Structure I
Amino acid sequence: MMASKQRSEAGETATRILDIGERLVQVRGFNGFSYADVASELAMTTAALHYHFPGKAELGRALIERYTQRFLDALEEIDARIPGAPDKLDAYAALYAGVLRGQRMCLCGMLAAEYQTLPDPMRDAVIAFIDANEAWVERVLSDGRQAGSIALPGSASDAARLIVSGLEGAMLVARPYGDLARFDTAAEGLLSGFRR
């Protein structure tokens, strides 16, 4: 009973560490925070953080993996509730807008900006996030082309790269203005070019 309670508390602490780390990366970037920042918010020692995540690279990898899984879950939810490709793409853009509305950036977009300074395991995880997003968008575009609701001048793969890159870039440019409408305008302009 006691061991089960300790595991539960350790899991809750790890979740809180990840929550704080995610927010700090989305606001400051990975290189813009330290274990001391996280420890301070949790009123614990940095040594206690190392118990859960031995180093910052391990914390970063865990952040990306959790964020990626949540994003993939959101994409599954879009697939389950929205039938048409154009509406799925709108819902996809709304995921980015929701993050921006919270005055944050896409975690992996922030990390992509710092890519050259990240440890190798984190680099691989950032690329896996981008690849997973591009694969989902490519599938939606291909389905839409087949259904006649999406117009593609070239390959679905190239269009998926354009959409993912365009949305990440639109977030980045809208951020200093604190203007969600700027993002919405860019996203709508980007996606409208693929609708029939």
Structure II
Amino acid sequence: MLLDESIATAGPIDLREVFANARPVELEIGSGKGTFLLARAAARPELNFLGVEWAGAYCRYAADRIRRAGLPNVRMLRTDAAAFVKTCLPDASIWRLHVYFPDPWPKRRHRRRRLIQVPFLGEARRILAPGGQVIVVTDHQGYFLHIRRAFAATPGLARIAFPRMTDATGELVGTNFERKYIARGRSFYSIARMRYARSPG
């Protein structure tokens, strides 16, 4: 289902109303054509999934794939992810946040456009339920080093082993980008953190 874009400008949203139930919600930022969401939502019908994609054509394409697959536990939304997380998602409302192959903006003058920055990770920590996880994969080593530094500067997130999202041989998460990069022999860099169930120490 494709959500109306106005939901992203109306202030905080109630995800229980969006999905018509109170099941835990996993959020994927940058869903592209929806390949990860299709597989993950089919495998975990007891969870809800919200995909956020900025490119309108990809967002509509993913929503149509999800509709044709008959997956009632997925919603797609076209909006700016950083703004949506900051202004629309309530505290402790997300069980798992997925960010796979975000644009690395490799040129120095463009790096301020990168999604994974300390302020964004602070918002990610806020929206995660206690024990919830944020999972990031990139193929860009320079961006990965930046991501590690940003996580290190964000309190309240504990290091955890990377939870594999797919059973396919050689795949970590099963996105279109990952499959394309596997064919090209590219390396992947992954990181996962969990929001402390309570304040550490």
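Each reported figure results from applying straightforward, stated rules to the coordinates on display, with no laboratory input. Only a predicted model underlies this, so the values are computations on that prediction, with no experimental measurement involved. Cβ atoms are built from the backbone, for glycine too; each structure is taken alone.
Assuming 1.40 is Cα Rg over 2.2 N^0.38 Å, for residues 55-102 alone as calculated from a single structure, say which of I, II it is. Please list the in-between numbers first.
Numbers: I: 1.40; II: 1.29.
The value was obtained from structure I.
With helix-only ellipticity at 222 nm (-39500 (n - 2.57) for each DSSP H run of 4 or more, over all residues; to 500) derived from the coordinates and found to be -9500, which of I, II does the value describe?
On the way: I: -26000; II: -9500.
Computing helix-only ellipticity at 222 nm (-39500 (n - 2.57) for each DSSP H run of 4 or more, over all residues; to 500) on every structure in I, II gives -9500 only for II.
Any idea which of I, II comes out highest on mean count of other Cβ atoms within 10 Å over residues 23-30? Provide the component values of the computation, followed by the final result.
Details: I: 18.4; II: 22.9.
With respect to mean count of other Cβ atoms within 10 Å over residues 23-30, the highest-scoring structure among I, II is II.
Given 17.1 as the derived value for Kirkwood radius over Cα pairs in Å, which of the supplied structures I, II does it correspond to? Working shown, then result.
Details: I: 18.1; II: 17.1.
Structure of origin is II.
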Structure from which 1.03 was derived, Rg/Rh (Cα atoms, Kirkwood Rh), for residues 95-174 alone, options I, II: I
